[in-house]
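**Student:** Please go over the structures that come below.
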Structure I
Amino acid sequence: MFLKKSTVVLMLVFAASSIFAQEKKENDDFVKFGGALRFNVFSKSWVDNKTQPEATIDTWRLNVTARKKGVDLNFEYRFYPTFGTHFMKQGWLGYGLTDNLYMKLGVSQVPFGITTYASHSWWFQAPYYVGLEDDYDMGVKFDISKIENLDLSVAYYRQSEPEGPIFGGDVTFGQSGAGRYSYDLTPSAGSSNRELNQFNLRAAYHIGDGLEIGASGQIGGIHNTVLNEATTSTAFAGHLVADFSNFNFKGEVIYYDYAAKDDAGNDVNTLSMGAYGSSYPVATNATMYVAGLAYTIPVEIGPISSVQAYVDYTYTDKLEDSFVDMHHLIPGFMITAGSIYTYVDFAMGKNQPWLTSTFGTGLGEGQLYSDDAASKYYTDDAGMQGTPVPMDELDWETRFNINIGYYF
């Protein structure tokens, strides 16, 4: 009798152990598929015709995450029909070397400044447009988490992420290498430069649950393929992220110096950077001042669970005296309804490269006056130019934009 009872108990224990082991295995190993489909409805201040407002497909994307024997996979591929391009955003293999040390190999987010985003709006903040917010490159990264409230990330990137194909697009400044998600150097006429051998270090210290103070450094090579030599570029950032009640504040100061030479060996004060199928000139040396404030309102209206109001602002001080500075101001709000996220933005900019009738000019030399430069001068009857006359400064350009995305 005892033997029978013992046998039954052992069988139950074995069965329970098998079920537990199976559940553990299923929890450890997995493959998940996801994605998103997003639409834009917008109206531009610099377009005065009956086509406004317009509606387009913003993007659709495919996500794959997986784990097998402790090795993680994270992959995302995006399609942008409006811009005529598609590309990989990220793709890395991850492995936890210890409980506090995690390695990512492949295309991963560069540890610099506020991560994942320094922004609240759909438009990002201005550092994104010079490759210093939500940037992705190819290399290896080590994340050291929560040691004495300190997070550290150390990374080496051999090069920028692989580019995708381009169909059409803006070719006025050049578009080679611009089929990508995050802004990276692209070659242009007389300036055959690319990113090579970049090192990053980021530290973030957490005080309680609502305050993060951090600093970042970046040093890398800008390789000219015609000269077959590289110059050294640097970027540094200090940042603060604070949560208090329903408020969230993000602030940072960034200094960058993209020192580079053209194909003739001359120092340059602009470089070509590109994404979404198009490139534009960017000042090689600037300081950026970034601030964003958001307030989240919990609600219960059908599927809507929250509304977050925000305002994001960046002032870019170009250190070349003859260049005109850039302003980027985005007030708006985000509506969360289950898997649907809707951004309603009233985007405003002066010399913001995407908020202008002359695409891409703002982050380079910039524009001071609203009218053509020649009209700044008085012209007499003989056709001779006289003394300069006062002109209105560059107007704020605006774009009212609604982005609706379903994420799955």
Structure II
Amino acid sequence: MDIRNEMLSRLRNRKAGYSLDQAFYIDPAYHQLDLEHIWYRDWLFVGHDCEIPSPGNYFTVQVGAYAVVLVRGNDGSINALHNSCRHRGSRVCLEHRGSAAKLVCPYHQWTYDLDGSLLFARQMGENFDTSTFGLKQVACESAGGYIFICLAAQPMDFAPFRAMMEPYFLPHRLRDAKVAYESTIIEKGNWKLVWENNRECYHCAGNHPELCKTFPEAPTVTGIDGAKEDPEIAAHWQKCEAAGLPSAFVIDDRGQYRATRVPLLREAVSYTISGRKAVQMRLSDNVNMDRIGSLLLYHYPTTWNHVLSDHAITFRVMPISATETAVTTKWLVHKDAVEGIDYRLDELTHVWTETNDQDRQIVEENARGIHSPAYEPGPYSEIHEGGVAQFVEWYSSFMEGRLTEGDRPALRFVA
């Protein structure tokens, strides 16, 4: 039995409401199938519009084997390009982020415009046609201040996601924000373990003392349904929606993405130990309330998010290998907020810096235990882990559908 049919058999025979078989969390061959059928085919969150505000501003991202550069064009558009020179394949942009009038390959100085077109290739002969050797394009979309890319030749329709998320996010004007701080941690566990840990707060009381001062542990908050039956959440939705802030739980029909707004505990305004504001300047001039709780956005496989009245925290998940995952966190504030005057960086970042490290330890211990020959799938809590079960169901149904399509995915290689 080849690896594809082996995975398909395991998916079809898995027990609903239980964790996955060991191979899904540790096997490099299974991980390669994840890359080919999810990461190289779906829309992936990579960063924010505000990170590249001016022409020539760029940042880079690695998705499995694919190096990609996101750059603001001279016309103001955001271009996503394969970061691989059309000469001999060297990466063109080497830094995590930067600014350049032109994109120049450091190897032989082939020079590209900000839209990827080749402008200059030194000493290539009279008959060399620069028009046929531009950097290859990657599908790119921006919605509500978030940039998504897709490596597929025929990306899934992005419009339904845009239609769902923009009413929730546009009032917060994240396009006009700035990144006050960014961190990336490497968690020694499979990307699915990172997501499973995120999708429940069953573990929060015993592991996240800082977060639990403001974020509720209720299953109606971290799960996938039942929130409207919670009177506190229903009242919060009503209050926020009366102020023009969409808040009610919404999810797509395949369960890949969802958004909702949830209250914080007691009188909390922000994710701080005291519950008070971390930033004195509101994130958006359009939001005239402080106690709006946290706007949550989940989009498998790359991002979960918390948007508050004073700042936003965005998370990006990127697989490195079958047993390593990079989690990047960004704290966004109003573009005019001044560190040391409007906010203290340590206060702004403390709760989630601690929480991220605690989650890293949890995921790594989970991964170590799964490596044991004694491991077998265990049951999720029906009360607290509905969100985890939903994520695993999404993953399983997506993979089963794509494994049965027969053809390997065509990747987007457009000159």
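**Student:** 35, 29, 19 is what came out when semi-axes √(5λ) of the Cα gyration tensor in Å was calculated for one structure; which of I, II is it? Each step should come with its number before you reach the end.
**Tutor:** On the way: I: 46, 26, 21; II: 35, 29, 19.
This figure was derived from II.
**Student:** Tell me which structure, out of I, II, gives 30 once percent of Cα pairs over 25 Å apart, for residues 165-332 alone is calculated.
**Tutor:** Details: I: 47; II: 30.
It was calculated from structure II.
**Student:** A follow-up question, please. Out of I, II, choose the structure whose coordinates give helix-only ellipticity at 222 nm (-39500 (n - 2.57) for each DSSP H run of 4 or more, over all residues; to 500) equal to -2500 when calculated. Show your work: numbers first, answer last.
**Tutor:** Details: I: -2500; II: -7500.
Source structure: I.
**Student:** While we're looking at this one, here's another question. If Rg and Dmax of the Cα atoms in Å, for residues 101-140 alone computes to 10.5, 35, which of I, II did it come from? It would help to have the intermediate numbers written out before the result.
**Tutor:** Working: I: 11.1, 32; II: 10.5, 35.
The structure behind it is II.
**Student:** Let me ask you something else. Of the structures I, II, report the one carrying the highest value of relative contact order in percent (Cα under 8 Å, 6 or more apart).
**Tutor:** Working: I: 13; II: 21.
Evaluating relative contact order in percent (Cα under 8 Å, 6 or more apart) on every structure, the highest lands on II.
**Student:** Which of the displayed structures (I, II) returns the greatest value of mean count of other Cβ atoms within 10 Å over residues 189-196 on calculation?
**Tutor:** Values: I: 17.8; II: 25.1.
Once mean count of other Cβ atoms within 10 Å over residues 189-196 is tallied for I, II, the winner is II.
Computed from the coordinates by the stated procedures, all read-outs in this text should not be read as laboratory data. Fair warning: this is a prediction, and the values are worked out from it, not measured in the lab. Cβ atoms are built from the backbone, for glycine too; each structure is taken alone.
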